[in-house]
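Every number in this text was worked out from the coordinates using simple rules, so none of it is lab data. In this text, all values refer to a predicted model and were calculated from it rather than measured experimentally. Cβ atoms are built from the backbone, for glycine too; each structure is taken alone.
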Structure I
Amino acid sequence: MFQTDAIIDMARKNKGMITSGMITASNFKRATLKYMAEKGMLVKVQRGLYALPDVFEDEFVNLQTRYGRGIFSLETALFLHNLTDKTPAAYTMSFPASYNLTSPKKTGILCKSLKEPLYSIGVVYVITPAGNKVRAYNAERTLCDMLRPVSRADVQAVSSAFRQYVAGRIKNIPLLSQYAEMLKVEKKLRSYLEVLL
């Protein structure tokens, strides 16, 4: 099998995306990516990230492929959970406290830095509007994050998200309360739930 065929096969197995890091790990030459982009076999999405030409470009997948430690959070997670109709103006991702945020910030990502165990709690896979899987905080964790003062969330957006969550078929109030306790937003959560339940 030629290198180009193997790279296309790798990309297909990775939702149509391939990174220069994946190429290096497979002992292929990075110059092959440049050659394939020049020949139209791949499209350069951004530095180190390529896609098959027939793959719909999904910005959520692009960002998570480029910043593998990033987890979609706050308004972006609300959007992915269909708890807001408003498309985020900028994507918000949370990273471990030790992560260097220079590159994602340059890309325009709103970055949140979290220490353990908060960084790892409530991570799920969600489906993007293009039908791909990405990691985000679950709905309950996201709603509680929106109540934290550091989120600087719009009050109307929070109220609307809680109304949609409570009206939805799938909700887990005990889990919501558990996260509220962890994130120290029990009082705020109670005030929203008393009105809506």
Structure II
Amino acid sequence: MTGTTAMRFTVGERRVRPLTAAEMLRMVELGVMDAHEPVELLHGMLVRRGPKTPAHETAKTRLMRWLAPGIRDERFDVRVGSPFAVPDPTSLPEPDVAVVERVEEPPAFPTAALLVVEIADGTVRTDLEVKPPLYAAAGVPEVWVVDVGRRCVHVLDGPAAEGGYARHRVIEDMAERLVPGHVDGVEPLTLGGLLAGL
């Protein structure tokens, strides 16, 4: 199943009632759910987050180092593994990296981003099929999915009103530079520099 439309789950012939983001947050507030439990809400279901493998964490660290000058110069903020509020009330995805505009009083959960990056190390299908339509519906102009296993980066841009992205290209040449279209003032990052040794 892809995330292009609201997912429907059944038990036998009965439909499962999806959990909403507001309900999940209330459960955390009441102590019914641990705030640090490694799950994210996708289409009404609590989905276990992928394992934080050494390759996953190394790629995330390299992305943070690459973005550090912009954070330091207060050109943008970066959220790491934090909830991202999308229009679908039954979803509260937690992208690995979200570059957001810097504002005086940042919201608890951003509703917009300049760039979202998912690091897929065993979670490619979720990161490529389920989560991008949620980000597109929120107007995120560009999503990168770092596929550690295939040693490539999927670049999705041009969010469509009906969900999903108009363009999807795959960067596999280790010398090719990754240049975000909406994040100003960052040096190009080569695919090889991101994935070396992983």
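Numbers below:
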read-out	value
Identity of the structure behind -6000 (criterion: helix-only ellipticity at 222 nm (-39500 (n - 2.57) for each DSSP H run of 4 or more, over all residues; to 500), calculated), options I, II	II
Structure responsible for 4.2, with distance in nm of label points 7 Å out along Cα→Cβ at positions 18 and 178 calculated and labels I, II on offer	I
semi-axes √(5λ) of the Cα gyration tensor in Å derived as 38, 17, 14 - corresponding label from I, II	I
Entry that produces 0.50 once FRET efficiency 1/(1 + (r/R0)^6) of positions 42 and 122 (r between Cβ atoms, R0 = 35 Å, to 0.05) is calculated, selected from I, II	I
